Structure 1
Amino acid sequence: MSTPLVLAIETSCDETAAAVLRFPGDLLGQVIASQASVHAAYGGVVPEVASRNHLAHVREVVEGALSQAGVGLGEIDVFAATTGPGLASALLVGSAAAKGFALALDKPFLAVNHIEGHLLSPFFGRAEIPPSVGLVVSGGHTLLVDIAGAGRYKLLGRTLDDAAGEAFDKVAKLLGLGYPGGPLIEAEARAGSRTRFEFPRSMKCSGDFQFSFSGLKTSVRYLLPKTAESDRADLCAGFQEAVVDVLVHKAVEAAKSCRRDLIAVSGGVGLNARLRERLARAAEADGLRVLFAEPSLCTDNAAMVAYVAALRAARGESSSLEADIFPALGQTLFAVA
């Protein structure tokens with residue numbers, strides 16, 4: 001199957017998305033139904049609310065993606081879905097839908113790892129994946145991965161507690177800014193001093209590639225009673241700088257340790273302008289290159305899932321219709337170094 005036509009469904013968290021893609025990267029159609037406004041009232045994602053909304057929207061996003069692509073369901077060569085990690089009740093919706101299509105039409109099914117979708121999104125459209133170090137930094141995940149090629153990954157380090165994006169969301173909630181927190185804190189930080197408040201850089205010099213952001217969030221909470229509303233921009237700027245400082249340091253050190261000259265950045269926090277600015281500058285100083293995923297591919301989407309599925313389908317791979325979901329990160333993606 002040299003140029004498979006793939007329909008992929010993404011329902012790992014609070015976006016219901018479907019995409020139709022022709023290998024390697026001809027995105028013919030994509031529809032995303034965001035639930036951000038629904039969950040904003042709760043200050044974060046509520047799993048049961050997310051799954052009910054996926055059930056309500058999955059049909060319309062699939063039909064919308066097919067309509068944009070100008071193809072019928074019977075023309076699809078491969079059906080794919082995110083099967084983990086993510087929210088269990090949410091993953092089941094997309095997985096069941098894709099399996100149902102595959103079974104009804106007697107077509108192959110591919111179970112796609114959400115992290116692999118993010119990891120390869122900076123290379124969207126390429127038939128081959130170059131050696132690099134991947135920094136996946138989102139609301140649910142923060143990890144560094146040595147990428148030898150498509151399907152050949154070694155986990156270098158991950159967060160031991162909160163993901164970077166999760167820390168942004170929690171601090172934004174503490175400050176009364178709303179959800180999602182990343183863009184709101186970034187906007188506040190533009191008018192603030194990055195040095196007025198000194199926040200901890202947990203594990204920055206730990207000698208490994210693990211992360212920890214829980215203590216940083218706690219530091220903000222303890223400082224809040226001693227500050228006023230007028231201090232909010234400085235708090236945001238100082239907090240953001242602490243997160244970025246650790247991410248940049250560890251990413252550059254990981255690339256040098258693995259002797260890779262390319263750092264590939266993906267995930268929602270990869271949209272942060274301060275992270276992009278500082279990482280590009282630090283990489284250049286060490287003779288490294290940085291490749292950021294396109295903004296439309298940074299947050300959860302089905303295009304990145306379809307891309308991974310297309311790469312695998314082109315290699316003749318398929319998954320069992322009995323393939324289970326795996327809500328936790330686990331080690332399955334990193335079995336091959």
Structure 2
Amino acid sequence: MSSAHTSLGLPQFAYTKGLHDLGNGGYAYLQPDGGWGWSNAGLIVDGAEALLVDTLFDVPLTREMLDAMRAAEPKAANNIHTLVNTHHNGDHCNGNECCEGAEIIAHKLAAEAMLKEPPALLAGFLDMAPDLGDLGDFITKSFGAFDFKGVTQTFPTTTFETELTRKVGDKQVHLTHVGPAHSPGDIIAHVPSDKTVYTGDILFIEGHPIMWEGPVQNWIDACNAIMAMDVETVVPGHGPITDKRGVKAVQDYLVYTRDEAKKRYDAGLSAMEACRDINFSDYDSWGDGERIIINVTTLYREFSGDEAEPDIPTLFGQMAELAKDRS
């Protein structure tokens with residue numbers, strides 16, 4: 001797992017905030033440090049047409065991003081007709097309202113999940129945070145920078161179940177459902193002519209991925225699908241722009257975590273005991289290590305066949321505990 005010690009960003013793309021020109025009308029918008037809520041987005045341009053891949057966690061951040069895109073591509077980005085949400089988490093869709101009149105595409109399961117996670121939910125958690133001790137401190141540190149109260153949730157207008165293709169000028173953009181994995185409705189957006197793929201949260205580069213949904217094999221298979229593509233540039237949901245090395249590093253993490261969690265499940269350890277026992281030292285350079293409790297808990301549910309909804313408040317409390325241990 002030595003890859004965990006090496007930067008997985010492409011040398012020509014510094015991991016800096018803002019718009020990065022990938023060439024041939026492809027762009028990535030990055031938000032370091034890629035931790036909680038600091039997501040990436042993409043713009044695909046051909047001639048006077050543009051497709052946006054994801055918006056950001058709140059309206060001011062999304063407007064700032066769109067201003068940068070319009071400055072770079074004034075003809076196309078001033079009139080974005082198509083917006084793709086790679087999944088339902090708010091850091092990839094809370095800014096949808098900023099693309100008024102656009103067709104908003106998402107997977108059917110992502111659209112359904114958006115109904116269960118309105119921006120007001122996180123706004124409420126932040127309001128309660130001062131009374132929640134260590135958990136409140138963790139919530140504030142993770143989400144306090146964002147304006148959830150200023151979001152008008154704006155839902156997809158088009159959904160699909162397996163695959164969908166849209167044209168941007170003469171370019172084809174292939175949308176493929178690879179979930180449930182990180183979330184129920186994960187999709188990736190592949191632009192063959194640009195040799196580029198936008199992966200949403202199938203990839204967290206140099207940060208611990210977070211497996212809200214599973215099964216883990218779907219996620220491993222999604223990594224295989226990306227590595228089988230004729231792509232040179234991979235834009236993750238979080239972290240620096242990468243290539244297939246970054247995809248392999250995430251896949252290796254998932255396989256390692258699955259195998260180590262299974263040993264401890266079989267030995268009768270609780271998920272929290274397993275998190276404290278598994279050696280994640282090869283991933284010490286990756287951010288948000290507290291997420292391992294989400295991943296191990298999801299794996300334990302998979303091992304046992306438990307289909308109950310995860311206990312989110314308890315999991316956040318456990319993440320806060322792990323984060324405090326590591327601080």
For 18 (relative contact order in percent (Cα under 8 Å, 6 or more apart), calculated) the corresponding structure among 1, 2 = 2
Taking 2, 8, 15, 18, 19, 16, 12, 6, 3, 1, 0 as the value of P(r) over Cα pairs in 5 Å bins from 0, in percent, for residues 70-229 alone derived from one of the structures shown (1, 2), identify that structure.
-> 2
Structures 1, 2 compared on distance in nm of label points 7 Å out along Cα→Cβ at positions 22 and 174: the greatest is 1
Name the one structure among 1, 2 that Rg and Dmax of the Cα atoms in Å of 19.9, 63 was derived from.
-> 1
Could you figure out which one of 1, 2 the value 1.8 for distance in nm of label points 7 Å out along Cα→Cβ at positions 286 and 318 was computed from?
-> 2
If mean count of other Cβ atoms within 10 Å over residues 14-21 comes out at 28.5 when worked out from the coordinates, which of 1, 2 was used?
-> 1
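Each reported figure results from applying straightforward, stated rules to the coordinates on display, with no laboratory input. As the structure is a prediction and not an experimental result, all values here were calculated from the model. Cβ atoms are built from the backbone, for glycine too; each structure is taken alone.
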